[in-house]
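Before anything else, here is the set of structures, which you'll find just below.
What follows draws every value from the coordinates through simple rules; no lab data is involved. These numbers come from a predicted model, not from an experiment. Cβ atoms are built from the backbone, for glycine too; each structure is taken alone.
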Structure I
């Protein structure tokens with residue numbers, strides 16, 4: 001919880017404030033004065049007597065007691081300032097905008113730790129260092145511009161980057177987005193993005209708190225806290241969108257298993273966000289666009305009407321919507337013919353509804369009414385209306401404004417003429433509306449919002465696995481290595497995960513005894529090497545003892561071989577299930593098309609463990625290859641419930657044994673009768 005002296009101070013001191021508004025300390029004072037902070041405002045600067053009309057103290061020791069200190073002095077002086085303020089002046093709120101700490105070098109990192117320790121010692125709260133500050137209804141404690149006017153209906157922004165916070169505010173204000181509170185946490189020496197979200201959750205007031213939260217994260221230090229409070233806020237009626245930066249090359253790992261090779265920080269973050277119900281955004285404009293969508297009525301279905309006088313924009317928008325899984329259904333029948341009579345010749349009502357460049361405000365109103373009342377298949381509307389500069393379009397925008405209030409279905413305005421229709425757009429924004437200047441960005445963002453599931457929570461659906469047996473298996477294996485094939489299959493048995501029994505041999509002569517226990521045809525695989533196919537260590541459809549002995553003899557010579565495995569040959573669709581332990585976030589469970597296609601097609605879906613059966617089924621149904629499971633074109637499918645049960649059993653295994661870092665069940669052979677795992681790899685942490 002953030003200290004009240006940070007969020008609602010009655011007195012503020014700017015340490016390092018000056019008359020030069022082109023410096024951070026001077027701009028900070030100017031912004032505090034412009035925002036008409038209602039409490040007492042002090043400045044400390046040994047070089048000034050008065051700062052922007054305020055009395056200036058030359059020494060911190062001369063200050064009266066103060067609630068909040070905003071510090072804008074060189075890093076090397078900050079610790080002493082914090083000590084004086086916290087021990088002698090009862091200060092409990094600190095915002096350090098100065099740089100030169102952990103982002104610079106080890107010396108700066110150590111100094112940052114000491115400052116945080118001092119603040120924690122007195123029970124205070126520290127934002128920063130290396131941040132732009134805080135904006136709320138009480139004060140505008142930032143040294144940057146623009147400083148948005150605050151609205152209770154505006155969005156809350158929590159950012160790990162000060163510059164990004166500025167860019168987001170600029171972009172949002174241009175589109176008409178309003179802000180409520182802004183927190184730039186900088187290096188997060190004490191308080192990070194997750195802590196501010198926790199504060200917003202614990203102080204949430206349904207009448208006065210913002211119901212839209214935007215996050216920019218560079219590091220997720222406390223995923224459990226993020227998950228807990230995001231779920232809590234969403235259940236209270238909030239909507240959350242976030243960017244997580246740093247998910248590319250730096251987030252990838254070199255791994256020998258399929259799971260590890262497929263996994264990335266991006267997959268892990270998406271799984272975390274999906275579990276929390278957070279809309280995943282890839283960049284600033286997408287985040288601002290999602291926040292703008294949150295300002296409109298919620299889209300309750302996937303069918304949209306595209307209403308426009310610009311054919312090209314309509315085509316691009318339709319492409320973006322359908323690529324994201326939304327639909328622009330054709331409008332036909334008597335009602336469509338009836339609507340066409342109200343429009344100019346040449347107009348099209350098939351959807352997109354194109355009422356031409358000469359279309360009027362009255363015609364737009366009629367089209368919207370038909371979509372609202374008569375086209376029952378339509379769940380929402382997007383209106384693309386700009387101006388060629390020939391006439392005033394304010395009447396069109398007035399109709400839009402009225403219809404957005406009275407229609408139950410959401411209406412999203414795309415007003416791209418930022419020069420020709422600037423006056424008219426300004427009118428609409430002044431009504432509290434938000435504009436979407438780019439139709440493709442809107443289409444992509446709207447699809448992402450619609451596809452983001454409600455929070456799944458932290459429900460655990462445990463299967464009765466044999467934990468004692470598994471503990472014995474794991475304890476007898478060397479840490480940091482893969483279990484041998486025999487032990488890995490024994491773990492599957494202990495979890496009651498269906499599998500094809502293996503027969504492990506070290507001599508080709510042992511083949512004679514196998515026929516009595518495993519019917520032909522066989523699969524013969526080398527044991528030892530991780531990627532068996534790469535070393536020619538897999539032979540299928542073995543029907544004769546002679547050929548089997550030849551293959552066993554050959555495979556035993558493969559580098560790294562510790563034996564050979566013989567199994568019954570099972571036919572069906574090949575799927576994959578696995579898990580990877582992500583640093584800080586936890587275990588990410590994945591499912592997808594398997595066999596040799598896993599790394600080529602990469603048709604996988606993931607979820608953060610633990611999860612329940614409902615979430616497991618959602619993972620499966622989101623696969624592009626889901627029709628193969630259901631069965632298509634005369635081909636028999638498989639039982640998706642059995643596959644979901646396997647995912648639940650994996651989730652249970654990982655909850656009991658968090659030392660498992662990688663798990664591969666590949667392939668799982670699926671047919672109508674059963675799903676069997678025919679190969680498994682399990683790695684335990686060092």
Structure II
């Protein structure tokens with residue numbers, strides 16, 4: 001035992017020398033490249049075969065009924081050289097991939113499906129489909145290994161790589177390739193987190209008291225069971241998340257589900273860990289009297305709070321960087337899986353892995369003079385209502401407000417109602433699509449009858465150039481329709497007429513009822529950026545929210561004990577998250593007239609508390625970058641700047657100021673002098 005330990009100590013010392021780092025770097029490069037060589041060769045073969053398939057598919061004209069077209073249509077088979085590929089799945093896809101001229105569209109997606117059965121069983125299908133991604137993986141692993149070696153984490157690299165590599169090899173041996181990828185991912189994430197923490201620790205190694213306190217918090221986070229448990233949970237669960245996604249579901253839903261679950265997991269773990277770490281690192285130092293040693297030195301209380309906050313945010317930055325890298329890598333991996341059909345593949349490219357901007361239709365507004373006239377007419381035409389107002393049973397002002405709201409709602413609903421057999425035109429203004437955009441997307445969600453989701457109803461869309469499209473829609477379900485971008489006129493206006501009609505191939509028939517929709521029921525969407533930039537901005541917004549939570553925990557712990565500080569911080573956090581739901585509840589909350597006066601005052605007090613909490617914390621819960629990311633909607637730079645100014649600086653600064661005001665008056669000798 002002593003001999004083994006002494007050898008390990010000598011090896012650890014050797015790994016810290018320049019010669020040792022060079023030797024370990026060469027060995028790591030040989031091991032990684034050698035292990036990845038079978039995967040790289042398989043990717044090269046797959047890419048070459050797929051290129052041949054794409055050329056062959058692009059040359060096929062289904063209308064000419066050539067032997068290749070007949071084989072593809074009747075049996076779903078494609079012959080390349082001496083080998084034949086395909087089968088029933090390809091046969092089902094081909095008719096949906098033909099354009100009006102008989103040419104195949106989306107040949108790359110079809111080629112991926114054809115080449116899938118030829119891939120080795122031991123290789124991740126989504127990874128081996130792309131040589132670029134395989135090379136990127138090798139480069140990333142090399143960079144990670146070299147970073148660990150030259151930053152003094154060689155022993156961690158060897159131990160974690162050996163454990164995850166052995167576990168992954170065993171999983172491949174038993175045919176569990178996705179599990180093997182997850183196990184290797186756990187090891188890579190653990191090493192990445194240690195490397196990022198080490199780099200941030202080096203950046204905080206300055207002589208400033210704030211930096212010194214921040215570096216201490218980072219070391220404390222790696223020792224505390226609370227933070228280690230949450231960080232370990234994240235590093236283990238995040239790579240396993242793809243295993244919980246049904247591979248038989250459409251590819252767009254697989255990617256959206258992973259983005260939603262992955263980003264939600266990262267933020268939830270980081271939020272809870274932030275509050276617990278912030279409260280514990282301050283409260284425990286006061287309890288154990290360690291804070292005396294700091295504040296008796298030339299360290300102000302504001303510097304103490306800033307140092308604690310900076311250290312917690314360094315840990316959060318590490319979590320977000322590692323978690324975001326994992327999510328992006330797995331999204332790229334999932335996007336290379338074969339899509340269910342061409343529409344699914346198009347949805348992934350144009351609705352999920354993109355940053356889209358939306359434009360709602362323009363509706364006519366009810367003019368004030370006309371509204372007043374309608375309210376007056378409603379009162380005059382109702383003798384009972386008029387008499388109740390004159391007798392004082394009803395308040396005139398409240399009655400007019402209620403009638404006005406009803407008329408505005410009815411006026412808007414009438415504009416968004418299309419009776420059976422009729423049509424109504426809607427205009428989208430200022431649709432400023434980027435240059436080179438070929439098509440935009442019309443998203444529509446209609447109501448009809450009882451909104452039975454098991455029924456389908458006809459609808460026709462007619463455009464300004466006279467072209468039209470007939471579709472079948474399911475009530476209360478979002479549908480999309482691609483529209484050529486050249487239908488947008490020079491002023492940026494796009495006109496669409498929605499008609500409650502059906503078309504049986506020969507005749508037009510009236511629809512099955514009146515089509516109605518909400519104000520946001522129809523919308524034009526168009527791409528304005530990439531998924532990568534959108535994802536980075538989403539993580540930036542999440543970082544600003546964590547910045548507030550970190551200062552909230554620090555400020556709470558400077559005034560209260562650990563338990564009470566946690567209770568206060570988590571209460572504010574939960575209220576902030578639920579603020580949008582609280583707003584809906586407050587708006588719909590009504591006090592019954594027959595309620596006793598005392599209970600009315602109590603209910604008014606509860607409503608006031610709910611309204612105040614929603615008003616103060618509403619921006620936190622309303623800022624939901626992950627929802628926009630999942631839906632492929634653009635998170636603009638303005639949204640990031642507003643979040644940084646309002647939450648990251650405004651709220652964080654307010655929490656710092658309130659905490660400092662209480663902290664500066666706190667007698668630490670009294671509050672922490674008795675164990």
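General observations
- At a computed 0.7 (distance in nm of label points 7 Å out along Cα→Cβ at positions 501 and 517), which of I, II: I
- Read-out helix-only ellipticity at 222 nm (-39500 (n - 2.57) for each DSSP H run of 4 or more, over all residues; to 500), computed value -10500, structure in I, II: I
- Origin of the value 244, where volume of the Cα convex hull per residue in Å³ was derived from one of I, II: II
- FRET efficiency 1/(1 + (r/R0)^6) of positions 493 and 581 (r between Cβ atoms, R0 = 25 Å, to 0.05) - structure with the largest value, from I, II: I
- When FRET efficiency 1/(1 + (r/R0)^6) of positions 245 and 469 (r between Cβ atoms, R0 = 30 Å, to 0.05) is calculated for each of structures I, II, structure II comes out greatest.
- Source structure of the calculated read-out (relative contact order in percent (Cα under 8 Å, 6 or more apart), 9) within I, II: I.
- Each of I, II could give FRET efficiency 1/(1 + (r/R0)^6) of positions 285 and 413 (r between Cβ atoms, R0 = 35 Å, to 0.05), but the derived value 0.05 comes from II.
- With Cα extents along the principal axes in Å, for residues 173-340 alone derived as 66, 26, 24, matching label from I, II: II
- Distance in nm of label points 7 Å out along Cα→Cβ at positions 333 and 661 derived as 5.0 - corresponding label from I, II: II
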